[in-house]
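A.B. asks: The data blocks that follow each hold one structure.
The numbers here are math on the coordinates, done by the rules we state, and not lab data. Bear in mind the structure is a predicted one, so any value in this text is a computation, not a measurement. Cβ atoms are built from the backbone, for glycine too; each structure is taken alone.
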Structure P
Amino acid sequence: MDAHQLQQTFGIDSALCFENHSSGLVQGVVQTKFCEGRFFLHGAHVSHWHPSHTAWPVLFMSEQSSFAEGKPIRGGIPLCFPWFSAHPTDPSQPAHGLVRQARWKFVESRFENESVRVVMERIADEFLLRCKVEFGTELALELKMTNRSSQTRDCEVALHTYFDVAAIEKVSVEGLEKVPYFDQLSRKVCSAEHKPVRFDRETDRIYQGPVGSILLRDAERNRTISIDSANANSTIVWNPWVEKSKRMPDFGDEEYHRMCCIETASVRDHRMTLAPSETHIIGVRYSVGP
């Protein structure tokens, strides 16, 4: 469906409208008294969420991002599946899987309980994927994965969320103090640090094991973003810092100051194994307070 057909079929008065982005990609626009939001069918990609009770948007989007068929969007919430980072055996495959640069099918919209719910679907590598997003005073995202093949399959998944912050040097992450992690830069397993995560250099860590609430504290804005994951076995914390930012063509050289990725995931030794017809649902809910 094009934007006009989607609007006719799934639009909800002024709460949910479909339009063509300046790039030509179809985007959905959410506008209620509770929040503003935007998403693309390209990658089932949430690009914007700004609840009405906070002065700043919650999700970071790079000003250098591509918006084109076959290319990923830099920022917001990319969906990584069925592998995370580089493909384990085939370097010609795209980083972070098959679905973040592919168009999804829009299948459902609803406005209830002060939230706009949207649902998109995609078949990839013999998995049926169903992405449900709820925009309201909180933002909830759920990815349902069903193995439609006749074989038991391993897969990785990550909700690669970019958060908008005032100054990365004044940000801390709480909730991972007791969790060991794999440092992707040193390629070493590191013991739990027993202190909040802070940023003064490139950071790329995979924390393995389920966790409770994670708090992203932005001291400059006196704002805390709460991250509550469900059915996730990994948490990834990433900031590219100076040199890597310069190497990324779709990311500004200085934009690392204004972002932090905290990703709800199941990857590496904690990846999922799904039998034929088996389903797994991974989810996350974000809320904002002082």
Structure Q
Amino acid sequence: NHLHKKYHYIATTNVDETQMNLKQYIQVINQSGEEFIDAAMNTGSDKIQILPIGINETQEFLNHQYEGIPVEKTYTVNAAQLGYRDRAQDKLNVLMHYQLHNDAEHELGKHSLAPGKVRIYQQDKTGGQVFMGEDWGKYTARGDKQQLYIGQARDIVVKRVIERKNQRHINGNLKDIDILLKYEIENFKEDEVTLIIEESLVHLRNEVLPQRSQQQAIEWNIGQDTNFRSAPIKERTNSQSIAYAVTLPGRQAAGEKLTDTNDSENVLKLEKKLNINLKNEW
């Protein structure tokens, strides 16, 4: 009971952040009060590591090394969970993550990934490495995926405002609420990126109906004034939340011109709208 193990990782992405090398280490801590000459350690990946370990000794070894893992860098906003960079100007925090898929297609998938601290680096153009930060990697089963947080993006600006909230009487004290959310988005990066917009419907209802009972179930549908080009992201959408992916052109790229362009920066401002109808509120 006093011979412990824990996992940690070193993740290094290439310069353009499309691939990652991942090293998994196991640290063994002996607090049992006795010495082991040939302790058999189950590494959690169908192999046994034999190692001698003394009293109160800590040992560490490289358990797995994965190279050339395809990764996706994502940018996410969520007013309820991630908050605002500048509430007075309705500017949301934009969080960056690396997304890993634990499957064979992405050079993983042989084993589940144990939870543990992940130190994240990026290679630079000189051959060195830049420390990007640390995150806690969750347990990731085969076929599942995980996200690693790497900070906030300052060169993507997303403003979120409630442009419309109309009530329609149904019967007695029942009413429907027609809500129109507007997102004004600017990408100051040179490259095209994908932004994930998540919306908590519980949070949205509390914004427009702050006195509403928290116990009331939410009934809702997507209204006709929604102008996202794609369908909601299936794995991020459920009875209480909805999410969309939006492709943002880089600064120099031509694209969908929905509002005026800032000519001095060659930045395209996209305007996306989400129309949510809350049903049978009381």
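A.B. asks: 59 is what came out when percent of Cα pairs over 25 Å apart was calculated for one structure; which of P, Q is it?
C.D. replies: Matching structure: Q.
A.B. asks: From P, Q, which structure was percent of Cα pairs over 15 Å apart, for residues 72-127 alone = 59 calculated on?
C.D. replies: Only structure P yields this read-out.
A.B. asks: For distance in nm of label points 7 Å out along Cα→Cβ at positions 112 and 200, the calculated result is 5.1, so let me know which of P, Q that is.
C.D. replies: Comparing all candidates, it corresponds to P.
A.B. asks: For which of the structures P, Q does the calculation of FRET efficiency 1/(1 + (r/R0)^6) of positions 48 and 232 (r between Cβ atoms, R0 = 25 Å, to 0.05) return 0.05?
C.D. replies: Q
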